[in-house]
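See the structures that follow.
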Structure 1
Amino acid sequence: MLTGEQVRLSKRLSLVLRHRPETAGLTLDANGWVPVADLLAALRISRADLDVVVENNDKSRFVIVAGADGIERIRANQGHSRRVRVDLDLPAARPPAVLFHGTPRGNLAPILREGLRPRSRQHVHLSPDVATALLVGRRRAPDVVVLEVEAAAMAEAGHVFHRSENGVWLTAGVPSAFLRERSE
């Protein structure tokens with residue numbers, strides 16, 4: 001479990017690696033990566049602090065890799081704003097029959113009418129299980145509904161899915177025909 005200071009650092013990393021890298025004077029490469037050394041210097045944090053946040057983040061939001069050139073890089077696994085155009089270079093993946101999306105109950109009617117859209121993000125995020133969908137939805141409001149997404153049927157209809165390194169499923173959008181409210 002992260003301390004309050006570590007949660008603040010996690011939120012700062014999300015801001016820089018997903019939404020506004022320029023606030024730290026950084027530029028993400030085409031796939032969303034930035035050298036770890038550059039990030040540490042820009043945010044004036046220690047490697048130990050970074051490692052604690054990356055390893056203990058409740059949603060595994062970030063990943064660090066060592067490139068063939070020996071340089072370590074970090075990026076957010078998903079959740080990038082439309083304004084931060086990155087290609088996560090994730091292969092298309094065959095989804096399970098059903099995926100889930102948690103949302104505040106007040107959003108239900110428009111979603112069932114119009115489908116799920118990425119809004120300010122590059123992709124719609126879907127969860128592999130109900131518990132995760134509830135957790136995600138409750139970040140926005142306490143009264144949450146879980147939607148079932150007929151993912152296999154979507155894929156058969158030509159919709160493309162990707163699975164991020166932390167297990168979140170990504171797609172361009174979910175038409176309302178593939179959605180239904182999950183009954184408890």
Structure 2
Amino acid sequence: MNPSRNLFLVGPMGAGKTSIGRRLAEHYGMPFVDLDIEIEARCGLTVSTIFEREGEAGFRARECAHLDEFSLRTGVVLATGAGAVLDPANRRVLRERGFVVWLQVSVDEQIDRLQHDRQRPLLAVPDRRTRLETLSTDRLPLYNELADLAFPGRHEDVENAAARAIASIDQHWNRPTP
């Protein structure tokens with residue numbers, strides 16, 4: 001068990017990191033941080049615009065800096081972007097500073113959940129399934145390497161998923177008392 005005061009959520013896009021993360025933060029009485037939202041707020045630009053202007057490398061550099069900053073907080077639920085795990089320094093930071101929960105989701109479920117989403121720059125392609133399968137192939141080993149707990153997704157509403165996540169996290173997270 002990882003005895004961290006922080007709870008970090010990783011996983012592919014559409015896994016529920018933001019939706020479930022908010023409910024986990026409320027349940028545990030901790031502030032919630034969505035890394036992508038913080039990047040947008042600080043830059044005054046959407047993630048898509050950052051990708052357009054600076055490319056993926058520019059966005060990833062911002063992501064690294066923000067993850068380093070926000071992961072230094074104590075007692076936070078932090079939802080990373082799906083690609084935050086690509087950088088070895090980010091993986092080290094996540095592993096050392098928090099209890100990492102990998103929210104798992106199948107490509108079929110991602111297709112269903114993200115069918116109306118036009119904001120994600122990595123999904124701005126004609127064949128979303130192939131893109132999601134490629135991202136999955138590249139990232140699943142990293143999520144697996146990093147996770148203190150793997151939480152399988154299901155076709156269910158956010159409230160039920162959050163309740164299941166809390167039950168699972170409570171069994172595995174050795175959260176130190178403040």
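Results, tabulated for the structure shown:
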read-out: Which entry (1, 2) yields the derived value 10, 40, 38, 12, 1 for P(r) over Cα pairs in 10 Å bins from 0, in percent; value: 2
read-out: Source structure (of 1, 2) for distance in nm of label points 7 Å out along Cα→Cβ at positions 72 and 160, computed value 3.3; value: 1
read-out: If semi-axes √(5λ) of the Cα gyration tensor in Å, for residues 88-127 alone is computed and equals 28, 14, 8, the structure in 1, 2; value: 2
read-out: Label whose coordinates, when distance in nm of label points 7 Å out along Cα→Cβ at positions 112 and 136 is calculated, return 1.3 (choices 1, 2); value: 2
read-out: Among 1, 2, structure where helix-only ellipticity at 222 nm (-39500 (n - 2.57) for each DSSP H run of 4 or more, over all residues; to 500) as derived comes to -17500; value: 2
read-out: Computed 21 for relative contact order in percent (Cα under 8 Å, 6 or more apart) - originating structure among 1, 2; value: 1
read-out: Among 1, 2, which structure scores highest (criterion: distance in nm of label points 7 Å out along Cα→Cβ at positions 64 and 104); value: 1
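All of the numbers you see were taken from the coordinates with simple rules; none came from a lab. It should be emphasised that the depicted structure is a prediction, and the values quoted were computed from it without experimental measurement. Cβ atoms are built from the backbone, for glycine too; each structure is taken alone.
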